[in-house]
Structure formats: C-alpha cells, structure tokens
Structure P
Amino acid sequence: MPELEIWGGLECTVARIRNTYVDQTLLNGHERRPDDLDRFASLGIKRIRYPVLWERVAPNGIERADWSWTDERLERLRELGVLPIAGLTHHGSGPRHTSMLEASFATGLAEFAARVAERYPWIDAYTPVNEPLTTARFSGLYGFWYPHTTDEASFLRMLVNETRATQRSMRAIRTVNPSAMLIQTEDITRIHGTPPLVDAVAFQNQRRWLSLDLLTGRVDEDHPFWSRFRDAGLADAITAFVEEPCIPDILGFNHYLTSERFIDHRVTRYPSVPRSRDGSDGHADVEAVSVLAEGPAGIEALLREAWERYRLPLAITEAHNGSTRDEQLRWLNDFWQAALNLKADGVDVRAVTVWSLLGSYDWNRLLTKRVGYYESGPFDVRSPQPRETALAAMTRQLAATGTADHPVLDSPGLWHRADRFRWAPVRICPYTPADRRRPATAEPRMLLIVGATGTLGRAFARACTRRGLAYRLVGRTDLDIADRASVDAALALHRPWAVINAAGFVRVDDAERMEDQCRRENAVGPAILAAACAALDVPLVGFSSDLVFGGNKEGTKETPYVETDPVAPLNVYGRTKAEAEQAMLTHRRGLVIRTSAFFGPWDEHNFIATTLRALADGTPVRAAADVTVSPTYVPDLVNTTLDLLIDDENGIWHLVNAGAVTWAEFARDAARRAKLDPSLVEGIAAAEMGWTAARPRFSALASTRGSIMPTLDNALAACLRSWGEESMTGVLPFTQTQRTAKPTARRAPTPTSARDSDRRDAAE
C-alpha cells in the first residue's frame, strides 16, 4: 500500500452569483504572484490541487482561450516537482454562455478537457468537477449560486449534467493520456436527527452519496433515488451511467467542522435558525458539533463508511478549519492521525490535503456577500507578501517525518470538548466511535501569563480558556518580573512553552511623579524577563504603546505610525515602554505588540463602557476632540496575539483595529450604535482634559507587516453584540432616560489603553 502523502490545495472557486463572478484566485492575490508556487513547493507537498478552470481560461469560447497564465504556472510546478491535480471547474457553472441545467454543459466541459490534455499531456490527475453534489445543492436546491433554482428537479438535472461532464471529460483526457487518474472530490458528511425525523435523516443520508453513486453506476431501479430521477425525466440519463460507469481512481473527501448536521423537529429550541423543509415538513438544521451530546462522527468514522461502501482508494482532499491557529493545527493533526489509523487497519488512504494554502474569503456567507471575511491557511495573504503561519511549519513536519509537534496539540480541539455546545445538548446517537473522544495530554505544555489582576492578563486567560490552551495566570506574589531570582524560579516551576507579559505600570499621569516605580515595572522588569526567556529559548510576548510616538520634531504626524518609524516619546510612560522594546528585541523570539486605546466587553472601566453608561443615564460626556488614536478591541488583540505567538513571530507588530478617530468621534459612534444620543458627547480640547502627562495629538497606528486585525467598525459592533449576549451588569443593555433638564456634563475618564489597562492598580 502506498505511503501516506501530504498534498496541498489552493482555494480557487469561481462562483457565479447572478451576473457576477467571485474568483478566489483574484481575492487571495495568487493571480499576480507566480512566486507563490515556490512557497508551496517549500512545504514538501507531493501534489497540489490546482486551477485550470474553464471560466478563467476560455470565458469567451474555446477558440478564444488564453492559456498564458496557466502555461506559466503549470510549467513552474513541473520544474519544482509538484504534481498538479488539474481542476477544470471548482464550484463553477462554466462561462457565461453555459448553465448546469443544460446538456451542453457536459459537452462544453469535455471539449475544454480535451484541449487541456492536448496542451499538458504530462498531467496525470484531474478533477473535472469539484464537489458536484455540493455544487448542485447550492445552485439548484438552495439557490445560493447560479442559476439560483430551488427545486429538486433542477438539482437532479444539474447533478446528472455534472456527472456526465466528468464522464465525458475523462474520456476525452484519456484519449491523450490513457493513464490519467480521476480524483473525484465530494464533501463527506452524516446527518443526525431526532427520532420523529427518522425519514428525513435517512433521505439526506442517502442523498449524500448520490454523485459518487452515479459515477460508479449504482443508481439503478433498486436505488432509493431512482424514482426521483425518473419523475424528473432523467431515467435514460442515469441508465447510461449504469451501462458505462466512470469509476474514480481515488475518492477525494472534503470535511469541515460544519459538514455534519443535526436536524431537530423542535424548532423553538433554535430561535435564530431558519426553518428547513429538506426532507420533512419543517425542522431546524444546525451543525452537529454544537448540539449533539455524543459529538459528530468525525472524519475517521466517515472515511471508514466510504471505504466500506465503495472499496476504492481514498484521500482527504480538503483539510481546513477556519478558526484560531491552535484549532487549525489540531484539525489537521486529527485528520493526519485518522488517516494513519485507517491505513493501519488496511484502508487504502493515499493522502491528506492541506487546504487552503492561501486561505479563503467570505465562505462564512457561502460567497453570496462580499464582506472581506478571511480565513488564513499555511500562508496569510494579509501581509505585503504571503506570511507563513504555524500550519506551514506543521505541513513541512508531516511531509518530512510523518509526525508533527506543537504545544497546542497537547489539548483537544473544540470538537472534542464540552464547551462546544451552542444549544442544550441532545443525546440520540447509539454509538461512540473511537475518534470522538481525544483526551488532553496528562500534563499539557502551558503558557505563562504574567499580570493576574490587570485587564490584559485576565483577557488572555479568558481567551486561552475558550481556545483550550493550557495556561498559568500569575501575579506579582508569584512572579516579580523585576527580580531575576523570582523570574528564574517561576520559569523553572512552570516550564512554559511561551511567556506573555501582560503586567506593568499603567497610569500614564501618575508615572510623571512615580518615575522610579514606572521604570521598574515597565522597563527593568521586561528586560530581566527577556534575558531569562532568551537563556531558555522561550518565546516572550510583551506590550508597548502608541505613546512611544508623538515627539517628532517635524510636528504633528498626519498618517499612522508603522513599525519602522523612530520612537520619540513625550512622557515618562512612553519612555519606559520604548526602553522595554529595545530590551525585548535582544531576544530572538521576543514579540513586541504595540497597541492603543483598549475597549472591550470584559472590562466595565474602559472608555466606551463608562461613556455609554453615562449616556444611558442621560448624562453628557466630554471627550477630547483634538487627540486622534486607533482604538483596540481587546478580544481581537488577544486572539491575534495568540495566533502570532503560535506562528513563532518576533519583532515589533502593530495590532490595532484599522481606523483612526478622535476620542469624541469614537464616543459618538458608540452612542449611535447603542441607540443612545450622540449629541450628549461634547468634544473639548485636550488641554481641558486635566491630563498631567503630555499626549501626542496624533498617535494612530498601522502595520507594514500585515493588516490582520478587523476594522474598527467591525470591532465596535462586535463589542456591543458581546455586551448584549453576556448582559454585563451595569453596562448593557442601555436604556435611554428621558429628562426634562440635562445634568452637568461629565468629563470622560482617562482613556483606557495599553498604557492604562486597569486604573485601579498601579501595576499588573
């Protein structure tokens, strides 16, 4: 049996939505970056699922095809020794003159396939139609994609035409290359449901195999869907597959966290979920992982089922989880281990495909809306050049040694944990496959978070809990960062795989009269911690501030500061942070996060929380109208920092929510979103704020290393949603109080930021 290989895949969907196309190759920038291929090859992958797409090459007909882009890319792959699996349509419906509802779709794709094979006779593997069942469901049954029909007859006709297109395409390809392989991909799933929906569950579980049953000639008069094809006028068409099946050389299965579904007749349990009638009179359809007490079946059990059904070689052709980096690593590791387990039991599994190499856009909306939602992969394209993530390192490990190691793998993924439920758990499954329960390592390697009483330290602890990351949160009595003996003892005791320093002196104005204490906590301590971590080669994260800027001789800056701008602090606090940065950068694995102006749902003392509380009471608020900052949403900050830490990034990164506003503008925007009166916010000059320490009039931040944080608009909306969901006492929900006379205006508190994360404490 062949060894298990690592393949790669490029998300390359060209989905037609009404009269427009959504082209992932344009969105992810691969269209204009031929050197991406060298990046892919550096991972050690044997094969790559690569686009040779009908819509892209021949949008105006085969005789006017433009092969230049494909010629260049395929030749480079050949030079690099990476074998392409040529995809001819990827969730696509072909050029504008085609439709999956028409028989000409199959004829046209077969003609295109013949030209591809003639031009590239050395290509030995093809996927003419990616996920035909999924594409037909989304286009013909649910109406998401062109031609936007919503009836079963259209769905079945599309599926038949896609299957016929695959059959005819492979026939044409094999006239040129008789040994060319068909690697047929499809989403692999299982439907679970409550007992009253047993018929709907059976119906959907039969349908999930329909594309492969057609290709392999299994849809005869005894097949459960025979009568449905007959009633749609397709009996003769499917009989042709029985007489001349197109058996795949490899069955490629794609699987996502949301692939397995749970359907429930008790629709009132899921008030936010639209009612579905797919196989029943009405039910709720949700992801099984979020409600099924036993958990989803999982990739190993589903592949065993496919093997028993078809007895054909298998491959996992999409392994991707659009989540945090730790969950992405765990997902890929679980898939790899599942494949190894199957091979050990005699199942012919050929490969696991890391998907998608450059990430993907807007799949959270099934491509129907352009919202810019990005899920990264082994490379993150939000940097000037694609930036390697921890997935790239893991792919290389698997390709080189067949095993992978990272501290986050010591803990199980969300799909194995008890905190995965979005709704009250339902127990209906009579079996528990072995791959459902993967316990945590007995002593998982942990993060050490310094700063137990501060907003930032508590936020990291909260994020680690949600992400299943083992950690220790310590305060000054456990670890005094300005005492080398204390630091060494804590590192020896906890043996962390990384350290996050969220401690420090945070009161900017008090620092002017408490300079020695501020320097001890903000400069001396980080230097000692950096030296101790460097001695052990332990990654260290520390936080700096926008207040390292502002004292430039040229005057007020009008564009955001970036990582390479020279520091010029105006106050004691800023000077100590600048000193800490230099000390941190002596450690080759030191990661310095510059940030600004904290707000978030987990701290009721931050600027937005206190401002909205006052406005909800009808109290006017004064805020600086001549100081421009980049507010930072704490959940975004901590989660992005954790991703960068897991990626083993170092140096200085600016992490703020993209945007620059004055404090007064920020307060008014928050008021409007909370349905409060923005006119109660009075913009005043900074000189009237009563600040002791000098502040720059402009300290907005941006990054030249990567725009990896959500926008400020998205962050503020997320904050208000989170407050509403968690019902933080004393903050939200807000209620507008009608008053006959406005009370005296109240000055907004000193803004909360990286320099002032918890005003109740002088340190930590």
Structure Q
Amino acid sequence: MSLWGRLVGAPPGSGGLTIRPRDAAASAPVLVACPQGSAGGLTIRRRLTTCPTNVLAFVAAMVVVVGAALHAQVVPAAPASPREAAKSAAKPAAAPGPRDLKYPPLRPIQAPRVETVTLPNGMRLYLLEDHELQWVDGLARIRTGTLFDPPDKIGLAAIAAAVLRTGGASSKTGDQINRQLENLAATVESGMNQTSGTVSFSALKESADRVLEVFRDLLTAPEFGQDKIDFQKVQISNAIARRNDDAGKVALREFGGILYGKDTPYGWLEQYDTIGRVTRADLSNFYSRYYFPKNVMLGVWGDFDTARMKARLAELFAGWTAEQPPVPEFPKVKEGAEPGVYLAERNDVKQAFFAVGHLGGQRNDRDYPALEIAGSILGGAFHNRLVERIRTRSETVYDISAQWGAGFGHPGLFQISGTANPVSPVDTLKAIREEVERMRAAEVTEDELRAAKEAALNRLVFAFDSKAKTVASLMANEYNGYPKDFIQQYQKGLTAVTRADVLRVAKERFDSASLTILVVGNPLLFGQPLDALNPQVNKLDIAIPQPKPQAMKGDEGSLARGKQILLRAQQAAGTAEKLSAVKDYTEVAEFLLTPENGGMRVVQTDRWIAPTTFRQDSTLQTGRISAYFDGRFGWISTPQGFGALGGSQLRQVQGDLFRLYFRLLLSDQFAERTVNAVESTIVEISDPTGQIATVEFDAGTGLPLRVRYELSQATGAPVTVMEDYQDFQDIAGVKIPHKIAITRGGQKFADVTVTDYKINSGLHATELAKRP
C-alpha cells in the first residue's frame, strides 16, 4: 500500500476507511469504505474531490478496497475511546466472508411477448419487436437433419446445407452474394445438425430489407453450384483424413458410436466413399423434399415495426408455394449397447484418453433436473467428487468431467471422460466406478447440492440473457413438441431438487454395472492391462477406409437415355465414324497454374496410339517429367531418376487414358463401359476397374461442356477435378476443345491452351517407349 497510497482512519464515528493517494493533500480524500451496519459487507463511497496528482493511486486504491471487501481483510477504523479499544482487543469482531454475501432468489424467467402468425403458404412466423439496437436478425428452422442421410451417402445433408449458402441462388452466384453482404455489413448463413436445418441472417436496420431478399432467394431458390459442391466435398474429405489426429476426440467419437450403434444415423461416420457418391441431383432432391413452406419456422427479432415486417415477409414469400408430404419422424435410438471394455490402440500418444458411461435421457423427462444436478455433483461443477478424489488426491488424471446428457427427441449420453497418466488408466476407471456407486449409496451433502443448483441456475440465466436467445429457445421448444412454458417448468424443477431426489435418480439411472468403458492409448504403457476390468477387451479398428469409387446404380431407362445423350454428342463432335477413325494423336498444350498453385508455366505433350499406348512429357522449371504406359506396364522419368510406373502416378495415367477425348465420347461402343444418364444433359461413364467420369453436354450444341472426376492422392483423400471445355476447333473433321479451365476441389487450378494438335500422323509405339 505504501507504493500507491496510504490507508488512514475514517472520521470518528464513521466506522469506515478512508483511502487517498500517497501524495495527495490530507484534505483531499478519494474513497471512503464503510460497513453496511450489522449485515456485514462494505459500501464504497466515491467523493467527487479531484486528485489530479496521481491517477494511478486512485485506481490502486479502488483495487485495495474491492479486494478487502471480497476477502474480508479490512483493517478496522481506530476505536473512539480507550475503553472501546480494550474491548476490541479482548474480543475481535468476526470478519465477513464471501458466504456472508446475500443475494435475492432468482426470479422466474420471463419470456417476451412473441407474435406468431402463419403465412398463406403455411410458413410459421415468430416476430419480436425490440428497439434496443438498430439491428434485425432472423432464423429459419427447417425440419430435416443429418439423421435423414441415406446409408450410402452419409454427409448429404451437411453438404446440402453448406452449398445452399455458398452455391448461389437463381438471382446471383455465391460469390456475388458474398460481395453484396460484405458491402451491407450483413451475414446470411446456413447450417445442419442431426435434427434440424437452419438458415439465418443478421443486418443493420437500414439494410434489412435488401438482406431479407438475399435470405429469401437462398432459402427458396438455391442453385447448388457444382464448383461449390466439389469444394465442400474436399473440405469434408480433408476433415476425414485428419479425424484421428486428436486422440481425445477419437475417444468421444468412438464412445458415441458404440452406445448408439455405428450402423445407425446416431453413430455412423462420413467416409470418402459416402461423400464421393453425393451428386448435385442428390442435393436438389434433398432440398425439394425438406425445404418447403409448411416445414419451415421463421423467427425475426430486432428493430422493426411488427405489422410492417409481417406484411413484408408475406410479400417476399408469396411466390414460394412448394408442397411436400409431411416429414416422417426421426429414427429411434436402439437399445443401449452391451456393457464392455473397448480399446483403440494409439501407440503414438503418451496419455490415456477415456470415456465411461451409458445412454442418458431426454429433456422432457420429469427427473431431468435432478439427473443434471447429480451429474454436476459427480463431475460437472468446479469442485466435484471425481476431481476431488481422482485428480486432486492422486494427481494421475489431468482432466476429468461428467454429465447427464439429454436430447430433445432422443436419449443423450451419461458420460464421464478425461485424460489420465498412461500408467494409471485402470486405477482411474476403478475409482470412477466406485464414485458412481457412492452416488447411489448415500445422499449428497447440503453444500454439494447448493453449489450444483446454483451453477445450473446460473447457466440458465446466461442461456436466456437476451431476447434473441429467448426467441430461439421458444422456437426450439415448439419445434420439438415441448410446452411453451418448458423453461419455467425446468427452472422450477431445478429449484425443487432435494438431496433425496439426487439419491433416488442416481439409484434408478446411474448403473455402474452397465458402464461401457473406452480407452484410447498405448497399452504397452498401462500399469495394469485393461482385462483387469473385464476379461473381454474389445479392440476397435479406427483406421480410415480408403476410397472405393462406385458408379451409380442405373436401370434400363437411365442406360437408354445415357446412350441417346452420347449419340447426340458424337454427332455434334463430328459423327461417330470420324471419332472412330482417329488412330493416333499428338497434343501440345501450355498449362498456366494459378498463383495459389505455384503460378508456373508448364508445357505438356500428349501422344496416343490406339487403343492404349500413351506417353506424356511435361517440361517444368525444375526439369522434365515423362511417363509411358502401354496398357499393362509403364515407367516414369523425373529429374530425380527413373522407375516403374506405380501407385498414384499409375492411377493418374490410367485415368487420363480412360478420359481420353475420343474414347470418352465413344464409351457406348466399349462393352466394359457403362453409360448412365444422370440428368437430361449429364451422363456418368464408368468401367469395372473403378474409373468414373461425369460428362455434362451443352443443351444447345450437344458438345461436351465439362468432365468431372475424382483424382486419387498419396494422402488417401481424393480430390474432385473439373475440366471445362471451350474454343472448339475443327481438326480433320473432329471438333477439339483448345481451351480448358481446370478446377481442383472447387478452386481454380490452371488454364490450358492447346497450341498444336495432330491426328493420324503415323506415330509408332517404339518411338513412344523410348526413355528420355
């Protein structure tokens, strides 16, 4: 205190403290702190006397007083007389502590008045007028979710939600919408979870009307641009490739998969193959099935006039009249998994990550408040039983927590998880079992109950500390079929929980004999083997399945339509006879890579002799790369050396040969190839080796517009490549594209310009086979 100021006695009779900066005059006190009578605590009174000589002293003085109030370490004022001083010395007054602070009980949460109305098209509106800020927000909730993904196309719903926003609308492309929203300082976003899809917006009051138009366009007329689909599929594929990087996340993911079942929508995972099978037509069909007015709830809150907003929304959505049958119920959760011990070996980690528990319950369970409190006492509050026993005493666990999970429409997970010293997971798991049993054996203490209830009620306050959160909660309750006063009921339920309630629900719902135990770690480091917990230890395979491309399942109709589309393309390109007459070709092309991909200029020469002899020579700044393939064997030469063609390089050459322009257009003439119509101008061409290419044709000319395919990479995650054809020129009676724009993963990769093209020039296989 001597550094910043000095503590002096308050005026006689005040019973308080006066604080002034050290270098201030005695007549210029800054703060006076006085007890609040017999109730304890301090009142800080700020005198308006100025003290310009030391501002920092003033701030420090405030810190001292506040700290004194919080920690009850206040030096009493000097006694008024010697007798009083003697009395004080003989019997010091008890210092007030934090528990002496008194708070009024939490008032019932009051929901603001939200006006609801149903538009003529069936869309339900929730409007809350709020003039606190000059801002308008909105949230559309659509009854759909990832639980409706087909088993062979897991990830469809997530891709649909992402590309609904990025893929543009009938009025503007996604990039144009991005620029417009940036100029308006506004946002429009879309999302998807297990049981709902969302589209939201946020805008300043003055730009809200224009943002609402963008919001309407995306919600009612998304375009699902193919480049954005490809980009999103790459993003998900990259996430799949990295999903085992974090061992802690692996534990939680696999734990949920075990309890819900990995063959159910609650437990299955996106894979390379399921993502790869998703097409633009799938997204359009998914959107049409679930995004229609009667299946949408729209909440709007902020600075607007309710009557005008209602009229504006009715006008904006008047033309959206799509109809669909009611959406079915979400899949039910199966019975809980048989209890057991599971191990996911990770020899590269130096800790043991664990998850323990069983299925939980739903939020509308009458015992949910008591179960939440029980979970908090076990391992959810700041001071809880698991932390006290396992982490604080043994110091063998780095973190641990527990919660009773509850979903709106399906059971959540009763889950205890954490990270342990690799030597001690068995001891830790035994202690967890014992603590679960202790919860079932006797009532918790009053202090434990009080702390857990206060924490739960405090979370509830912050979950409804704004009108926006309250509107979203009201919509969520109605969406899930909960009563409008569910929050009030829940609040009352928390307040009414007793020690006897906690013991009862722990006995009824915490089942220590049915705990599923999962450990991720290196078993060689474990102090005891996991079979000390159970003789049967189930080993999990967490390896990421490599992609196995699968062609679409066609029928007689799609096969017939595919052939007709291809016949029209052959005629447009110069007739099937002229395409078949091509026996060799030489193409010289200049590749200009985008700056993001190095910005290099590459000259590439392709030479082909029917049916399968192929050579490619590429000249780069770093040297020359040549590859040769005769349909069975091949070699590759690089500045680093010469070797056999294999791995991803072989697959790439085989793919180039499969997609060779002439052969692709004549695919209906090869018995091993299948041509299926995807849409009126799109075909998918495949063969038994796993080669697949999707070709889109110009509706007017019949010429190929673009070719799309998956390119295997050394990392295992495939990338979608799209080649856009332009500038068709006649070469020996065949129209050949001379400009090609290449995108990879939805992002521009290179521009290609054909500088020379020869057909039937008399190439010889021996010439192509010569090493550089």
Between P, Q, which one scores greatest on mean count of other Cβ atoms within 10 Å over residues 532-539?
P
Among P, Q, which structure scores highest (criterion: FRET efficiency 1/(1 + (r/R0)^6) of positions 572 and 708 (r between Cβ atoms, R0 = 30 Å, to 0.05)):
Q
Using FRET efficiency 1/(1 + (r/R0)^6) of positions 196 and 524 (r between Cβ atoms, R0 = 35 Å, to 0.05) for the comparison, can you identify which of P, Q gives the largest number?
Q
Of the structures P, Q, the one that 46.9 was derived from, the read-out being mean projected area of the Cα convex hull in nm²
Q
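Taken together, the values in this text are just the output of simple stated rules run on the coordinates, not laboratory data. From a predicted model like this one, the values you see are computed outputs, not experimental measurements. Cβ atoms are built from the backbone, for glycine too; each structure is taken alone.
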